[in-house]
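Presented below are the structures under discussion, each in the form of structure tokens.
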Structure P
Amino acid sequence: MREDIVDKVRAAGVVGAGGAGFPSHVKLQFDVERVLANGASCEPLLSSDPYLMEHQAGLVLDGLLTVMDCTDSEKGTICLKSKHANALAALRDKICANGYAGRINVFELEDFYPAGDEFILVNEVLGEIVPEGGIPLNVRVVVSNVESLLNISRAMEGYSVTDRYLTVCGEVNQPVICKVPIGTPVSAAIELAGGPKISDYDIVMGGPMMGKVLTDDSEPITKTTSGIIVLPPNHNVIRDKRRSLDQMRFIAKSACTQCSRCTDLCPRYLIGHALEPHRIMRHLAYNPGMTGEVLEDALICSECGVCEKFACPMMLSPREINAAVKQKLLKDGIKREPKRETYQVSIFNDTRKIPLKRLMERLDVANYDTHPPFYEDDIQVKQITIPLQQHLGKPALPVVKAGDRVKKGDLIGEIPEGALGARVHASIDGTVESVGDNVVIMQ
């Protein structure tokens, strides 16, 4: 059974829909004790996961059971916030109606950030601590986003990953949750939401905490795109993401007071990891170059953004600095060995959770928290651009060429032999216009 499930998930190109895009077939090859369905809807404003749990509960549960069977897990837990009452009711109804109560339960989370971080979720639900630099498999747990589970359910029926659910919100006329073909330009998703309300704007792909600012609204939506947020150019979410590393180092040297609030509120530090952002800030401010053992701690940072968006009283950017340091270290092939053999959750962990409402007020995005409706009509796109790398690992190798006719679901990118990766498929019917790092398809 395991081999058949892994083959189908691999063939369908399923990846982690809620994070960096880890290929799902890889983590299905291990025995675990628990499977956690991550429906925490971690980032502010993004609401496609609660929508799926409410309106596609059957597919989500089928996907969860498939993962449980594949990993020989006797127990599965769907994790979502108590505030999503409709989704909770839909899931519990389906669990009872299908007789799953003996194997699947629901865990209600408080409304804090970052509840959906895998390490935090594992600790909240099971009281286990994933080790530094590790993954949930280290504590015999698999965590899978609810949209990934939906895609796994569809993979069992022979369907490839060709579409993405996402939230479009911010300064748009009609915020929506929508399903669009992978490769759809961001501009088309914004038009689904009635277009921008302001003439001068910037775009965040993802959430306000961990998303990236786009330089071009023609960039394609990928398997991991959870949201599109339109914001004024001077908005604090945009400003912090546009600073260069040199600017951030200069500001840190002149303004960082070493108060250590970034460390005190760091979610990874609070579960016992040896990550202290204030020490990284101090080192970079007063030491030339990008070397030093303390900088290696950036490799275990989740880049959740609590340090800069909520903790720092001086509005500095520890998260952006950690991300830049991490990128440099990874490029240089530097690895960080765990500094601790045992871990202890801080006695302050419960009292230092960041309430989502307060976080949205701090970010100045509370007025965009509208819980938008689902866009029911199919989106019409004449051209899509499908990246051959939408996942962790190596880019897919193109198996099509310019002029080829493809149908939705056809394979266009194969995993390189012996590499970590994921397959890529056509998301519309059409003709391949060009092939490079992306595959461009015209209807």
Structure Q
Amino acid sequence: MTLDGIIEVAKRAQEGPICLEKDFDLRVLTPKLNEVLKNYDIKFDPKIVVPSDNSLADDVFEAALDLYCYTGTYCITTRRRIIFDESEIKEALKNSPKQVTFGEGKEERAMTHRRIGDQNRPFCFTSGGCSVSEDVYVKLIQSYVQNPLADTASGGFPLNTIFGIKPKVESPTEILASIWNVILVKEGARRANRPNMGFHNILGSALTDAAFMAAARPEFGVRPVDGVLIASMSELKTDNSQLNKAAYFLQCCQNLGGVYVPLIGGFSGGSEGTAVVTLAHHLQGLLVHQVDYSDFAPLHFRYSCSTTRESLWVASIVGQALSGNTRLLTACEAITAAGPCTDMVLNEIAAMSIVGSASGIHINNASAAKSQYLDRNTGMEGRVGCEVGYAAAGMSRDAANDFVNKLLASYESRLEDPPLGLRFQECYDLTSVKPTEKYVKIHDKFIDKLEDWGLNFK
């Protein structure tokens, strides 16, 4: 990341071509996306969730490059397009970070580039996205951090209340919730006996730029070996609040990540269009927000999760396209339909972990219950994601496709009406912060099933 780079982005956001948001969606993005899909003949085969066609992955990359050169990024605040030419994009790709380091001392972990079928294990982010009750917040964070397979953890769980008050955007309660979000996250790491662990996403209670800047301070425990995530808005959009965050954290020398949640069934269209737009979001993150690493979850518009057949295909082909054509550092994230302490949630997480591991990228697990329900995340989901991701390292794409299709067969018919599962307080003993016997049995039975299928956890 460079100071000159963010200044140039700010300039283009003020001086780029004027465009109404509706026109960007319907007259700029949609026609060009349809054009590149036709030109590159990109097709989704529902039976092949993990493709092994290298030319398809290359075509997705070239289509995304073609698309982004034309559309650029739409700045909602200024109603202008931030546009880069192909030489600028390729220069940025050439100079993108080779690795990102989180944590320090014995907890130092480096995220590096992986290749398709890489024998090296994926870097394991562990996180979730549901809001969490104040009284169990520290213990929920502890449940994630104490997982020895986790390379980083996340503070991306919004506090449901702060001192008993519901936080409101652009109010003092948002600032307070964001500050205490960070303080409590660090306390969770201390209680897990991993105080030096890095957090790839240090806070989830902040929405505005002011709250981000107020909370991400060393006084509250944030270090340069932690990270923050800047969201790219669907599809291929930003605003001054996101740009302000990028400008601020560039000066703080913080690890800076990007998060992308493109919608299958939105302006991207179907799976093919969403794959191209998802990859274009990675280009946007690199050039506009100037991130060091990324996390993406292709969200199905109908089911509000990223573990459908279509979503998994998008994650796989985008991962392969990035792995084979760039050195960008990215992870695919499981946003599950089912909630904790169910067999379905573990099947969904395993599907995404295998997809990421076999497709040459990293993994992030998991946001359970569509990230829509209070206290519906636990450290067990992150543990399963790591275990399966490690075991799948080196797996061929054909073998991964067989595994994922088996997993889909176990839960695909339930996506319309998934089990909500249990709250954290019902899944973990709140004194020992260990999973309940019920959840352990569900976990062990699931691992036994995958071992019977041929996955080696030893």
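Any read-out appearing in this document is the output of simple, stated calculations on the displayed coordinates, not a laboratory observation. The model shown is predicted, which means the values in this text are computed figures rather than measured ones. Cβ atoms are built from the backbone, for glycine too; each structure is taken alone.
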If you rank structures P, Q by distance in nm of label points 7 Å out along Cα→Cβ at positions 70 and 214, the highest one is Q
Assign the value 35, 25, 13, calculated as Cα extents along the principal axes in Å, for residues 6-45 alone, to the correct structure from P, Q.
-> P
Compare mean count of other Cβ atoms within 10 Å over residues 150-157 across structures P, Q and report the one with the greatest value.
-> Q
With FRET efficiency 1/(1 + (r/R0)^6) of positions 126 and 334 (r between Cβ atoms, R0 = 35 Å, to 0.05) computed for every candidate in P, Q, 0.65 is reproduced by structure P
Tell me which of P, Q gives -8500 when you compute helix-only ellipticity at 222 nm (-39500 (n - 2.57) for each DSSP H run of 4 or more, over all residues; to 500).
-> P
